[in-house]
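Okay, got some structures for you below.
What follows draws every value from the coordinates through simple rules; no lab data is involved. Model, not experiment: these values are computed from the prediction. Cβ atoms are built from the backbone, for glycine too; each structure is taken alone.
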Structure 1
Amino acid sequence: MANTKISALTGATTPLAGTEVLPIVQSSTTKNVSVTNLTAGRSVSATNFIPSGSSIPTNGLYLPAANAVGIATNTTNAVYIDSAQSVMVGTTVSGLYTQNTVNGFAANPGTSTNIQIANDPAGSTGNACVFLNFRNTPVNGAKYIRTFYNGTTETGSISLNGTTGVLYNITSDYRLKNNAVPVTGAKDFVMGLQPKTWDWHDGSGKGVGFIAHEFMQVAKYSGHGEKDAIDSDGSPVYQNIQPSSSEVMANLVAFIQEQATTINALTARIVALEAK
């Protein structure tokens, strides 16, 4: 070995096991030390670590763009931090709600800090995204939670009302609707509902409202799930309903209007009869 150039030696297999030895000179005597013991008993530190290369490595850090840092796993970007200090997991896009086919998480700092979570299930026509917005100061009408589907189509939000209240909003713009006509059958809808009271099975007290499967027989667009559904383990999959949905409210208003028309007509007849 003494007469062999280092460059001519066979390359070591990596990663190193730690048991390999290297020659060193200690007190004018050549000795060997294992890789594991190279730093034994000494503090090892560095002022900074700057990765090189803009291509995604198999595993590790890389520099995907100016003033940005990425972490890759299995030859895929896993974490991305851009020049605005936005942190993205599973994506390199900070505005997830603008995308149609993105899975990931993004946290964007600033005066209007927001967190976005998006999911695009295989075979879907577009991703679903939840947008959480945090502001330094209250702004009337500001949307603090927004939900999106298929890119920038906003499906609902929770917004500030004044400085002390909130509004729970569903998207209802006329430009998203076709063939709008007045509600009919409101009386049958309302009379078909079955208000109930009950005792909660866990002993927590009384309940007032509706039984899900009975409610959904009438309000077909105001709930989810199937009666007596169970999962693969045999555990119950409970139904969910929204008694204050726009479907219910529209029928209640239509029924009240029908009743008001009837009351006004009867009142007019009574007045006419009394005037005779």
Structure 2
Amino acid sequence: MSDLRKSVTHTCVKHGKYAGEIIRMEYPGMRPVELPPMCPICEREEEAEKKRREEESRKLLAVKKWRGMNIEPRFYGASFGGFNAYNAELHGYLETCRAFAKKPDGNLVMLGENGNGKTHLAVCVLKAVGGVIYTAYEIGLMLRRSYKGETMEWEVFHELCTAPLLVMDEVEKIKDSESKHNWFSYVVGKRYDRLLPTVFIANCHTQKNCREQKKPCPRCLEYHLENDILSRIIETGTVMTFSSGDYREKIRDARLGRGK
């Protein structure tokens, strides 16, 4: 076989004339085959389209994965690199979450008011480890559905107790009841015994940081959780209290020219 090339000027119906080489392939006992040169612009466009389709496919697969984790669309693009750690406190918590994502051991407890980036960081950890995220209220709804026969109770508990990582958001919002404490204690206890990591998020503070005279107040974590649950969470947990203020309000103020 021999490869003979000769330079020619070719015409593309889309992009006009271009220079290229005709490749003439000669095989013993066979008629020569000539391969015309491809338009370089068409070639670049095809490569770009291939990359676009691959990227689109990658995004669709990622979205399917995030949905399976119950991640909301707002956080599809959440990443450690995209987290705005604009002060020392947030930078420290960012590094804590990065380390936890690499070696998920025990619990993370994220406390603080809305808009501090707690859920963003928790989702970043979840994406790295795998598992599911639910608000405590969502879990209550799932269990009530099981009581109505719409699903099986054991299926709900199986997912909560076996997920590689469980992120439980808004633990302070679920209606206080004996049933709540029963399922909450069961899930926390099972994951504790199985050495499975859990992230707890609450828009509140600890009794230690409470400024009210009567403690625990309704904004205290201790007000919502019983002692057996608290001990299991804190014993193997890292508590992070976010106090940087609502970042969304800072953005609104900046857009409106208020403050600095």
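From 1, 2, which structure was helix-only ellipticity at 222 nm (-39500 (n - 2.57) for each DSSP H run of 4 or more, over all residues; to 500) = -14500 calculated on? So the calculation was done on 2. When distance in nm of label points 7 Å out along Cα→Cβ at positions 19 and 59 is calculated for each of structures 1, 2, structure 2 comes out greatest. Of structures 1, 2, which gives 25.8 when mean projected area of the Cα convex hull in nm² is computed from the coordinates? Considering all the candidates, the number was obtained from 2. The maximum of distance in nm of label points 7 Å out along Cα→Cβ at positions 11 and 139 over structures 1, 2, that is, the highest value, falls on 2.
Identify which of structures 1, 2 gives the largest calculated value of relative contact order in percent (Cα under 8 Å, 6 or more apart). The structure with the largest value is 2.
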